[in-house]
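These are the structures in question, set out in turn.
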Structure 1
Amino acid sequence: MTDAPEPTYLELTEDDRALISAAVETLRRTYTPSKHSVAAAVRCAGGDVYTGINLNGTAFGPCAEPVAIGAALTAGQADIAAIVAVCKREEEYQVLSPCGNCRQLMLDYAPDAMVILAVGGRPVKARARELLPGPYTG
């Protein structure tokens, strides 16, 4: 088995920074440490932005990214262009790299979307299809 190639990380644009701001604003409104500690925002190809928050429950709760993707899909927006998740650490909001489950979901629903994530402590972006080595394709 060979190693997957390193993703091509790109610098952020003003649109990307605006998407981060939409996620941060959502988290500001909904932040509850034990229930809602992450927010995500997706931008669709037409420019519409949809947000979501994580849902912590007794047994399990979804991450913020699938909630935001679901909001876009529910509104009839299947062409997701970009996605970002943010968390709150102390009093600072930070871009959060997606977990493996969310990376698979992004690959399933938006493989060409740009995913904004933290690499080496700074936000960059890469295509969803580049972020999961050995994805499930069944």
Structure 2
Amino acid sequence: MFRVQTYYLIICLILTAVLPFVFPLWKDTAGKPFYFMMDIAYITFFGLSTTLSLLSILSHAKRQQQFVMGRLNIILNLILLGLFVNRTLNLSGGTATVSEKGIGMFLPIFSIVFLVLANKAIKKDEDLVKSVDRLR
């Protein structure tokens, strides 16, 4: 039986490893869907987030390490979200290349929510173990 944070991390793994292949990030002005595979930066950040989620699931016995990887994963997803916002706002001042936002653009937000929930559960487990150790 898994702990609660493992379920949250599995959801986060699905959000970063599977769903970007299914949902486009946005549609360009020509109406063609833009997937994350069309830009190396998005490939890198989704790949790193997936890797951190998987490593965090596999290191279930090391709660502190799992907590730190969760924090790093939150930072990676925030950077990815910042890249999406930068692309949609198109800071150069010209016309935007994004005409319609896709569901894929919101995947980092959902991932951050589940990572925060996982980190809360990890912290709760850590506090429980510390309180039991005090009683001994």
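Read the figures in this text as sums done on the coordinates, not as results from a lab. Quantities reported herein were computed from a predicted structural model and do not represent experimental measurements. Cβ atoms are built from the backbone, for glycine too; each structure is taken alone.
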Computing helix-only ellipticity at 222 nm (-39500 (n - 2.57) for each DSSP H run of 4 or more, over all residues; to 500) for each of 1, 2, the value -23500 comes from structure 2
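Supply the structure label, taken from 1, 2, corresponding to distance in nm of label points 7 Å out along Cα→Cβ at positions 19 and 83 with the calculated value 1.8. Present the calculation step by step, with values, prior to reporting the outcome.
Values: 1: 1.0; 2: 1.8.
It must be structure 2, since only it matches.
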Re volume of the Cα convex hull per residue in Å³: value 127 computed from one entry in 1, 2; matching entry is structure 1
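Give the label, chosen from 1, 2, of the structure having the highest value of relative contact order in percent (Cα under 8 Å, 6 or more apart). Let's see the in-between values first.
Numbers: 1: 24; 2: 37.
Result for relative contact order in percent (Cα under 8 Å, 6 or more apart) over 1, 2: largest is 2.
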